[in-house]
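Q: Next come the structures, one after another.
Read-outs: derived from the displayed coordinates by stated rules, not from any lab. Here the structure is a predicted model, which is why all the values come from computation and not from measurement. Cβ atoms are built from the backbone, for glycine too; each structure is taken alone.
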Structure I
Amino acid sequence: MFMFPELPGRWELPTFPGVRAHATPHVSHPVGNLVGVSTLTEENADAVIEQVQDFFAKRRHAVGWWLNPSSTPVDLASRLEAAGFSRVIEQAGLALTDMQRDIRCNPSVTVRQATSADRDDVIRLYTAGYPLPEQLAAVYCDVLPLVESGSHYLAFLDGVEGPVSVSSMFSRPDSTIAVMQGAATLNEHRGHGIYTAMMAKRLAEARSMGKDTAVLQGDRKTSAPICAKLGFKEVCSIDFYAWGNV
């Protein structure tokens with residue numbers, strides 16, 4: 001998500017030494033206000049953490065911080081905890097290199113790429129299914145298509161009016177890696193293989209674009225186990241910390 005470009009007035013790219021960040025100036029949420037890709041040193045880490053907190057405290061906003069094995073310094077997690085951050089999500093960094101893998105899907109589920117006419121449904125599903133604040137869901141809906149190959153996808157279940165799930169995919173410029181981002185299904189329609197169908201559709205489209213690898217970060221309690229069954233391999237741990245009025 002640090003690849004998303006600025007969307008004036010709605011998605012900002014504040015600058016802090018040794019990290020990447022984005023911010024939603026009108027929404028207090030640790031997904032919209034996020035820091036990561038940390039290359040801090042033992043000498044400047046505490047000062048940068050304080051700078052990040054000061055920036056978002058002035059807005060009275062919560063902020064999130066993503067940590068993975070490449071984050072530095074090695075004791076960054078304990079430094080964040082000492083500054084008042086709390087770990088809220090344990091995620092697995094997953095990768096799939098067998099893009100030809102056959103995935104069997106529930107024939108009652110159909111998936112298609114969302115269009116501009118689907119904007120209200122995309123926002124509604126991210127709001128209810130994730131859940132996200134509606135204003136942040138709207139920002140995410142609009143900023144993701146600004147990235148190369150950035151698209152939202154909608155899933156439909158036979159016998160149910162309207163889409164029941166949303167997900168997204170994007171890619172770095174000049175990269176053969178596709179990023180599978182987000183998957184939000186309405187609670188009342190879980191258990192029908194919708195996540196699997198969403199993944200199969202996005203992988204098929206990634207293959208058609210010439211991508212040879214798919215990556216994602218999955219919640220260890222929900223999506224990560226499903227992805228493991230689909231052939232994804234865990235390559236790292238990713239911890240999500242948050243600070244402020246979460």
Structure II
Amino acid sequence: MVIKLRILTFNIHHGRGLDRKVDLDRIRRVIRSGDPDIVGLNEVDKQYSKRSEFVDQAGWLAEKLDMEHVFGPAITLDSQENRQYGNAILSRFPILKSRNHPFDFLPKVVEDRSLLEAEIELGGKPLSLFVAHLSFAPFLHRKQTEFILGKAAVGGKRSVLMGDWNMRPTSKSSKLAASYLQDTNNGQKRNLTYPAKNPRVKLDYIFVSKEFEVLGAETIKVDPAASDHLPLLAVVEV
């Protein structure tokens with residue numbers, strides 16, 4: 001049985017658009033326009049602060065899109081009030097389990113980052129999903145990439161890896177990731193994602209394991225003002 005999947009990755013900038021307005025419904029409309037089965041989100045607030053009205057953004061989007069979700073914090077302001085910021089995964093398939101992996105090797109002088117992992121069942125077999133937002137700092141980028149690939153690219157694991165990687169297609173980290181997994185963008189400089197209105201660089205990626213056939217990838221441009229990044233959509237078969 002061949003299964004087609006539509007996978008979307010989107011840095012939503014806590015719902016704040018280029019007009020400086022936080023509009024989560026606008027983010028919902030952009031995601032829905034891509035008709036995705038699986039979504040990876042970066043820069044997601046969970047009851048984080050007044051800037052996003054203390055909304056659980058992943059939970060809100062999942063409910064409106066009729067999808068399941070998990071959230072993985074990179075930053076926690078107050079453990080008692082659960083004010084967090086990080087990554088999320090939305091899925092049309094039941095999420096069987098999930099785990100968050102903080103990047104504990106980061107020095108505290110830079111923003112905390114993490115890797116969110118989840119597992120769904122697809123065609124009677126497990127499929128591992130990963131979403132991460134990597135650091136700008138070159139000396140950390142390699143460590144983060146190696147850590148992520150150690151989780152996502154182990155032998156025999158069917159994986160989808162997505163997120164804002166803050167790297168160019170020609171970078172060493174990009175080439176390292178593509179040596180283990182398929183870049184749905186084929187390592188090309190097309191499908192630029194940042195800045196959203198007049199994109200000049202590609203910072204957002206979707207990688208899949210070798211079992212997948214990549215049918216295509218494109219950026220979604222229905223509302224470039226929704227965030228500072230454009231979402232990237234890949235269509236694959238397995």
Structure III
Amino acid sequence: MPAAVHLVIPCYHESGRIGPFLAELCAVTQELGGVTIRVVEDGSHADEVRRMRGILAPLCQRHPHLLDPLFLPDNLGKGGAVYAGWDLESTAEWLVFVDADGSCSATEVARLVRLAREQPTPQPALFASRLHQFGDQVRRTWKRRLIGRVFGLLVSTLLGIRIHDSQCGLKLVPRAAYQRVAPALRIHGFAFDVELLAALHDSGCPVQEIPIAWHETPGGHVHLLRDSWRMARDVWRVRQQRLGKVRR
């Protein structure tokens with residue numbers, strides 16, 4: 001039997017983008033077998049929740065492995081939504097999240113699930129990465145390319161963990177490794193990936209970057225300047241927390 005995989009899709013005002021991607025993802029993962037999917041709606045307003053229910057209801061009827069969505073009453077942030085979905089799962093061998101916009105295609109998600117199932121013990125975490133910044137494999141605006149490069153350098157320098165792309169919206173983590181570090185995870189915004197990376201690394205769980213194809217989808221909620229500053233602040237916070245642990 002293939003290793004069980006639980007995949008969470010965090011959503012905040014994503015009803016305009018999730019439909020086609022989720023339909024394809026359900027079809028692809030149904031063929032894989034052993035995968036469950038849960039959409040976590042992260043405190044969007046009432047009209048958005050109604051639209052999301054309308055999208056999800058027929059898909060849930062057609063695909064039993066698409067579980068009942070989780071509707072959070074308050075906006076926790078992307079990381080908070082991912083962890084809320086992961087914490088509901090207690091048996092899957094792998095915990096996964098993927099962004100709702102489809103920038104990472106369903107076929108790429110399926111490819112990394114297959115790769116995860118091939119990993120030897122002890123299993124590493126697999127972080128999808130836009131390593132190929134140029135050419136047809138990765139299509140991004142030049143501003144996002146530049147900020148992504150700078151942020152990757154910042155993370156590597158401040159945390160001493162070599163990584164090119166900590167923010168790509170597809171990550172696969174062994175459930176056992178997540179459960180070891182979950183009590184220490186505090187950051188729930190866009191930089192939650194960085195804290196998760198550092199926690200896994202420090203716990204002894206290897207992290208492998210896996211290059212993927214990525215076609216940027218318009219309509220995202222990230223404000224480049226404002227959120228880049230917040231993410232940089234959170235990286236510094238993670239650094240200080242790790243230094244405190246070392247000193248103790």
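Q: I have 0.10 for FRET efficiency 1/(1 + (r/R0)^6) of positions 48 and 216 (r between Cβ atoms, R0 = 25 Å, to 0.05), calculated from one of the structures I, II, III. Which structure is it?
A: The correct label is II.
Q: Here Kirkwood radius over Cα pairs in Å, for residues 40-103 alone has been calculated and equals 12.9, so which of I, II, III was it run on?
A: Working: I: 14.1; II: 12.0; III: 12.9.
The structure behind it is III.
Q: Using the calculated result -15000 for helix-only ellipticity at 222 nm (-39500 (n - 2.57) for each DSSP H run of 4 or more, over all residues; to 500), pick out the matching structure from I, II, III.
A: Values: I: -8000; II: -5500; III: -15000.
Working through the options, I get structure III.
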